[in-house]
Each structure stands twice: as C-alpha cells, then as structure tokens.
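**Student:** Quick heads-up: structures coming right below.
Each value in this text was obtained by applying a stated rule to the coordinates, not by laboratory testing. Predicted model, so just to flag it, every value in this text is computed and none were measured. Cβ atoms are built from the backbone, for glycine too; each structure is taken alone.
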Structure I
Amino acid sequence: MHEFYPIAGGILLGGALSNIRLHAAWRVMLTLAVAAGATLGSGEFRRGWGYWILDLAEVTLVSASVVLLAGVWHRQRRLRG
C-alpha cells in the first residue's frame with residue numbers, strides 16, 4: 001500500500017507535464033516535491049529518509065512513462081484524424 005502514493009503521484013505529475021510546457025528546472029523541482037509528498041504521505045519517512053530516494057525513482061519512472069505514452073497517444077490521434 002505504501003507504493004500507492006509514488007505511483008499515483010507519478011501518474012498525476014506525468015499527466016500534468018504532458019499537457020504543460022515547462023522549463024526543465026521546474027520539471028525537476030515538481031518531481032522532487034511529488035516524491036517528498038509521497039514519502040510524507042505514506043509515512044515511510046518515519047523508518048528513514050532513504051525511502052525518499054526510492055520514491056523519487058518511482059515517481060520519475062512513472063511520470064516519464066506517462067509523458068511518453070501521452071505523446072504516442074497524441075501523435076496517433078493526430079495521424080488518424
């Protein structure tokens with residue numbers, strides 16, 4: 001259940017980043033903030049702040065996957081219609 005927060009945060013972040021043009025620094029700061037929020041929300045920080053690194057990796061991978069899939073989906077829609 002603790003992995004729900006980073007995955008959900010990554011999905012929401014990826015969906016937002018696929019629709020908004022932001023400078024790379026803002027994307028990095030948003031990813032760090034979502035990972036910190038996921039760590040705080042799941043309560044994993046009580047066991048150790050090393051979990052923040054794991055949540056950061058999960059948020060980054062999930063949000064990058066969503067951005068890539070959204071890009072493919074938008075290209076497919078543009079080519080078909």
Structure II
Amino acid sequence: MTGAVAAAERHLGRLDILVSNAGFGAIKLDLDDALSAPDATWQRMWDVHVMATCARAGGVTRHCFERGSGCLRPTWRPPRD
C-alpha cells in the first residue's frame with residue numbers, strides 16, 4: 001500500500017483525505033441468530049470490514065503524520081432487507 005500512496009502523491013500531489021469503504025453482503029447471515037454463522041463467514045467479515053480498512057489507513061497515515069495533517073474517513077452502510 002505504501003507504494004500506491006507514494007505513486008498517488010507523485011501524480012496528484014499531497015493526499016489530504018482517505019475515504020475507505022469496504023464491505024460485502026452476507027446473504028446467508030441470519031441476523032436473528034448471527035452467532036450461528038460459520039467461522040469462515042466471521043473471518044471474511046473481519047478481513048474485509050476491519051483489516052482491509054486498516055491496511056488502507058496504514059499506508060496513508062504515515063504520510064499524514066510526516067506532514068502533520070490529513071483525514072481518514074471510514075464509511076459504512078447498514079444492511080438492507
């Protein structure tokens with residue numbers, strides 16, 4: 001990710017904000033009994049919703065700290081029926 005951030009800064013100039021939106025629909029997830037979901041479903045949710053966002057933020061955060069400014073804006077959308 002650091003290489004992508006450096007390339008973006010070379011091409012666009014300084015990065016002021018990272019808007020991060022990662023997610024997927026868990027069609028088979030029973031929201032009335034979510035704990036019954038298999039471990040693989042929970043692992044995929046963790047990897048996509050948490051770890052992917054952290055990976056993106058990590059690459060940008062270093063650059064923000066170095067110059068003393070910047071904004072990280074993770075977004076989410078509640079599930080739909």
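**Student:** Relative contact order in percent (Cα under 8 Å, 6 or more apart) computed as 49: which structure among I, II?
**Tutor:** Structure of origin is II.
**Student:** I have 2.1 for distance in nm of label points 7 Å out along Cα→Cβ at positions 12 and 60, calculated from one of the structures I, II. Which structure is it? Working shown, then result.
**Tutor:** Details: I: 2.1; II: 0.8.
Derived from the structure labelled I.
**Student:** Work out the source of 0.55 here, i.e. which of I, II gives that when FRET efficiency 1/(1 + (r/R0)^6) of positions 4 and 20 (r between Cβ atoms, R0 = 25 Å, to 0.05) is computed.
**Tutor:** I
**Student:** Something else: Suppose Rg and Dmax of the Cα atoms in Å works out to 14.1, 51; of I, II, which structure was it derived from?
**Tutor:** Derived from I, not from the others.
**Student:** Here's something else I'd like to know. For which of I, II does helix-only ellipticity at 222 nm (-39500 (n - 2.57) for each DSSP H run of 4 or more, over all residues; to 500), calculated from the coordinates, equal -28500?
**Tutor:** Considering all the candidates, the number was obtained from I.
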